[in-house]
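Following are the structures in question.
A short reminder: the numbers here are calculations on the coordinates, not readings from a lab. Model, not experiment: these values are computed from the prediction.
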Structure P
Amino acid sequence: MTTIKHVGEQGAVVVGAAAAFTAAVYLAQFAADAVVFLGEWVLR
């Protein structure tokens, strides 16, 4: 049987994984933008 606590723990894990994935994607986009910005600045 699935207890409320177990479901709550699964929910917390899913939310945590989604938050970590979102943060990783955001940081990757930020890093890519920074590299492009620095590249353009150096080429100028």
Structure Q
Amino acid sequence: MRKYLPAAILIVLAIVLIVIGIFLQQPDSVLHKAIRICMECVGLG
């Protein structure tokens, strides 16, 4: 079980940060940033 502890902590932390972002009404800005980064990765931005 100790082998999975770091991964479990990271998953819980990610979920907590996602929930905080939703409560702060940030999903829209995060989505736009993710799209911009993705477009730059494929060379379209």
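Miscellaneous remarks
- Answer label among P, Q for the case where helix-only ellipticity at 222 nm (-39500 (n - 2.57) for each DSSP H run of 4 or more, over all residues; to 500), calculated from the coordinates, equals -33500: P
- Structures P, Q, by Cα Rg over 2.2 N^0.38 Å: label with the highest value: P
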